[in-house]
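*Asks:* Dropping the structures in below, format is C-alpha cells.
Just so you know, all these numbers are worked out from the coordinates, no wet-lab data involved. It should be emphasised that the depicted structure is a prediction, and the values quoted were computed from it without experimental measurement.
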Structure 1
Amino acid sequence: MLVAYQFQTPTKIISGIGSTAEIIKELNDLHAKKVLLITDPGLVQAGVAQQVVEMLKQAAVEVEIFDAVEPDPSIQVATKAAEMAKNVKANVLIALGGGSAIDTAKSAALLVTNGGYLKDYAGVNKVVKPILPLIAVPTTAGTGSEVTIFAVMSDPEKQEKFTISSALIAPAVAVLDPLLTLKLPPSVTAFTGMDALTHAIEAFTSSIAQPATDALALSAIKLVLKHLPVAVGRGDNIKARDGMLQASLLAGIAFNNAFLGLAHAIASPLGGHFHVPHGLANAVMLPYVMEYNLPTAVRRYAEIGCALGLQAVGDTPRAVAEKTVAAITQLARDINIPEKLSNIGAKEELLPLVARDALKSIQLKFNVRNASEKEILALLQKAY
C-alpha cells in the first residue's frame, strides 16, 4: 500500500470566551489528584495565575505553582519544574502562558515519566513513555504550542536551542480563552502574531504539505491578515483576540504535520546566540525568506494571494506571488516589526555562526527552496 500522507492532532481543543472554566471538568476526566501550575513571574504579578489557582481551589483541586518560567526556557528550568512536580506528587500539569511556559511544561512532564537528561530527547521520536497529562492554556496567540508535538528548549552553556519532537509530548487538552490575551502588549501581540503567520506560510509551502495542512494553513493566513492589525491597535477587541487564537491554533496543527522551513531554521540560532524572542526573530526574517523562496514558491504564494483577494484581472501567477510577498512585508511594517536584525540585538560578526547552525536544522529539509550555508549567510547579511 502506498501511503500518500499521514495527519495527526492528538490534543483535545476547547475554545471560547470564558472557556478557562472548563479546566475543572477536564481535570476530573484526567483523574487529577494534585496539580502543578507552570507559569511565569509576569502572569503571577498580573494576577492571572492567581485567578486560575482560586478557580481550582474553589473546586477543591489541590494545586501548587511553579512560576520560574523564563524566555528561551532552559534545560535547568524544565528540570526544576520536573523535580517540583515529583516532590508535590502532581499527576496533572497545567501550563499557563506563552510558548515558553507550555514548552517548559511539556519538558517537565516528559522528565517526570521518562527520566534522564532533557537534551537526550532532542530530535525526533526519542520519547519512550507517555508524559504526565498536560492541559495547555495559552495567554499569547502565536506559538501554537498548545497543540503541537514539539518543545523548543535552550542550552545556555552551548548557546543553542534544540527541539524535542514526539506525539507523546502533545498536551492532552488545549483551552483557548481570548479573555486571557486581552492585556498582551502591542509589541508582543505583533511578533507572536507574526510567528503564527510564519508557521502557516511555511507549512503551506512545505515540501510535505498535504490537503489537510493546506486548508488549515490557508485559513490561518487569512485570519492573521484580518485580525492581527486590529489586535495590535485595539488590544481590547475580543473578536480580534479570538481570531488570533484560532489562527495560532490552526497554524500549529498545520505545521505539526507539514513542518516548517528556512525562517524557523534561522530563528532558532538567532534566539540561541542573541536571546531574541522566537516570534520576533521569525517576524523580522519572514519577508526576507519569502523573497528568497519566491523563485520556487510562485504557485503557492499565488494561491495565498488569491485567497487574500490580491489577484487582479490579467495578473500572472508570478505577479500575484509578488503581491503576496509585498502584502506580508507591509503587514510587518504596519504593526511596527523591526525591519533589520541590527535593530533586535544581533551582532554582524556572529552571523556566520547563525548560518552554520541554521544549516543543521531539520526544518531546512522541508523548505520550498534549497539553501546552502553561503546562501543563508547572504540572506542574514541582507536582513542585517
Structure 2
Amino acid sequence: MGALSGFKIIELAGIGPAPMGGMMLADMGAEVIRIERPGAADPKVAEPISGRNKKSVVLDLKQDAGKAALMALIEQADALIDPYRPGVCEKLGFGPDECLARNPKLVFARMTGWGQTGPLAQAAGHDLNYIAITGALHAIGRRGERPVVPLNLVGDFGGGGMLLVTGVMGGLLEAAQSGQGQVIDVAMVDGTAQLMWMMQGFQQLGAWNAEEREANLLDGAAHFYDTYECADGKYVAIGAIEPQFYAELLARAEIIDPQFEAQHDVAQWPDLKEKMAAVLKTKTRDEWDAVMAGSDACFAPVLTMVEAAEYAANTERSVYTSVEGMTHPSPAPRFDRTPSEIRHATRSLGADTISVLQAAGIAEADIQAMLGSGAAATVDE
C-alpha cells in the first residue's frame, strides 16, 4: 500500500512533465487513469517508463459520449492533470468550472510551460525556451561559449514534473481539510525560477557573476568543482568544496604542489585547473574510481546511462530496476512504512477502457455503444 493508495487521479495524455508527474503519483500508490485519444501511439512505445502503474483508457473527447464518460470519471476522482494549453479544456467543455461543479473537491492541476496567464500563455514552446527566460540557460556552459543545452531536465522535469507532484499533493492535503478543490497553475517558468533560488540570492549579494559563464564557484570555474578527462578519454566529476574534503582529494590524488593550498584564491583557479587536469589525466576513469570511491574526496566517475544501471553503488542500492526487460529508475522517494512500487509495466493503448468505465458505473450497453461509435476504444493485451 503506497502513501497515496486510495487516491484517484485522471491524467489527460500529454508529454514531458505531465507523464512524469503522473508516474510519480502512481508509484506512490495512486490510481492514475491516463486518458488517450483514439489512434494515439501505443504507450508501450511512446511512454515505456512513465506509463508504468497507470491504467490506459481511450476516449474521443470531441464526442459527447466520450466527454460524458470523462465527466463520470472526474466525479469520482481526487485530482485531474491537464497538460494542454490554457483554454483547451474549457473549449472542449471540461474546464475547471464544469469539473468543480460536478466534483467540488477536485484538484485541477494545469501543467504548462509559460503558465495560465501572461503575454506568452498561448505561445508554443519547449523546455529550452522556458528555461531561457529564467536565467538558468544563460548560466550553464563554458566561458566565452554558447549556453549548453542541459537535456530537458531543468524545465520539463525539475521545474515541471516535480512541481506538478508538489502541487497535486499540496492540493490533496488541503482538500482533505477544507472539503474544497482548487485550480493549480503549474508552470515550468515558475518551477525553473524556484530552482534558481540560490544563484539569484548570491547574485543579489554580489557573490555571483550573472554575466559570465564559468566564473563562479558552482559553474565550473573552480578547479575543485568541475569535470576532467582521464587517460582513457572518459571523465570524472570533482566537487570538493569544503576544506576537509578538498584536503582528502589532494591526499588521494597525491598532490603536494603548495599552490593548491590557495583553494579559494579565484585568481589562481585557471592555473590550478590546468594542473588538476594534468594530474587526473595520468590514470583511467576507473583507476581513479578505485582510488577515490567511498572517500570524502567528493569524487564520482561520469557514467553513461548504460553504465549507471550497472554501477555497483547503484545496484547495491537498487537505484534502477528491471521491468519486463526494460531498465527503470526505481520509485522515489523511499517510504519505509508505505513503500512505493512498480505494480505493472506500461499497458497497451486502451487496455483498461472497459474495466475503468465499468467501475465508473457506466452501463454495459452504453460502453458497447461508445466502442461502436468510436467514442471509446480498447485493445486486448
Structure 3
Amino acid sequence: MKRNAYIAAALLFAGVTACNNEPAFKVQGEVTDAADKMLYLEQTGLDGIVALDSVELGSDGTFSFSAARPEAPDFYRLRIENKVINFSVDSTETVGVKADYKNFATDYDIQGSENNQKIKELVLLQADLQKRVNKLAQSGMPVGVVQDSLAHMVNAYKDNVKRKYIFVGPNKSYAYFALFQVLNGYMIFDPLNNKEDVKCFAAVATSMNNMYPHADRSRNLYNMVIKGMKNTRAPQVKPLDIPADKIQETSIIDIPLKDINGTTHHLTDLKGKVVLIDFTAYGSAESGARNLLLREIYDKYASQGLEIYQISLDTDEHFWKTAADNLPWICVRDPQGPYSTYVNLYGVTQLPTAFLVSRNNELSMRIGEKTNLEEAIKKLL
C-alpha cells in the first residue's frame, strides 16, 4: 500500500515537473498609481478573449506573469478595467511593460521585441485617427463634405500603414496586427470586398503560410484571402511592352533555368507530368495572392502528377530568392528579366501568364482570364 502511494506521488511530482519545464514566456513590469487594481493577462484568440492570469496590484505596482509559449506567433494583452495594452509573443521571450494607471493604454513603455514597439505605434496611430474622426463627426459640416473628408482621412491612414507596416514586413506580427485594426467598430482594411486591401491580406497570408503553415491564424487568414480574391477578382499587372508572337500549339520549347540553389531545371525533363508554366514577378502586388491560389491547387494535385514550373522575371535576385525559398514547386529565374528570350518565344505580353503542358510534353493551352484553371488541370491528369 505504501509502495503504491510512493509511486503515485512520484508520478505526480514528475508530471508537475514536466509542466513546469514547458517553454514559457514572461510578462513583467510595473503600473504606477494602481494600488488594489486588478491586472489581467489575456490571450486575443481567433474565437475571442481568453483569460490566462490575474493579480491584484500592490502599492509598488509590480507584477509578473508566465504562460505557455505559443507554437506560432500569437497576440496577448494586459488589461486594467477597460484599458488594454496589446502585444505579441513568438518565443520564450520576456516582455517588459511600464505604465501609469491613468494613461495605461497609450502612455506606456514596452520592451522585448521590435514587433511590440511597432504594435504600440499602430495603436497610437489608430487612436489619433479615431480622435480626428470623432471631431469630424461633431463638426456640423454638411453630410457630403463629412463623408468625403472621412474617406480621404481613412485612405491616407491606410496608405501610410501599408507602406510602413504591412508591405515592409509582411512576415512580422505587427503587419498581421495592422490588418485587423478597427474604426468605430468596423475593420479599417476590408479583406472581402476591397481588392487593394485584399493585396495586403495576401502579402501577410503568404508569409505566414510559408513560415507557419499549420497555425490556426495562417489557415484563417488564407481562407479570408481566397474568399476576398473570389469576390474582387485579382487584377492583372500592367502589360510588359514586348511584341507578342503566336506560340506553337503542337510542341514545347525547352527552358533551362536555375533555381535558388543554382541547380538547372529543364522544362522538357518534366515529361510524364502535367506542368503549369507560370511566368511571374514576385515583386508585383498580385504575386502573393496568386501564389496562394497556386499553393491550394498544387497541394491538391501534386500527388496525381502536377508540377509547377514558375519563371521569375524579377530583376532583384536577392528578393526573388527570399520570396521563392519556401515554395514547394520548381522556382527558376531568368536574369534577363522582362527582356527574356523565353518571353518572346512563348508570346508573353503581360504578367502573370501561364500555360499548361500535357504529360507528353505538348503545349496544351494558354491560361486565359476566364479559364477555370483547376478544371483544365484535372482534364490533363
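*Asks:* Where does the value 23, 44, 26, 7, 0 come from, among 1, 2, 3, when P(r) over Cα pairs in 20 Å bins from 0, in percent is the thing being computed?
*Replies:* Values: 1: 31, 59, 11, 0; 2: 24, 48, 24, 4, 0; 3: 23, 44, 26, 7, 0.
That value comes from structure 3.
*Asks:* While we're looking at this one, here's another question. For relative contact order in percent (Cα under 8 Å, 6 or more apart), which of the structures 1, 2, 3 scores highest?
*Replies:* Working: 1: 15; 2: 21; 3: 11.
Between 1, 2, 3, the highest calculated value is found for 2.
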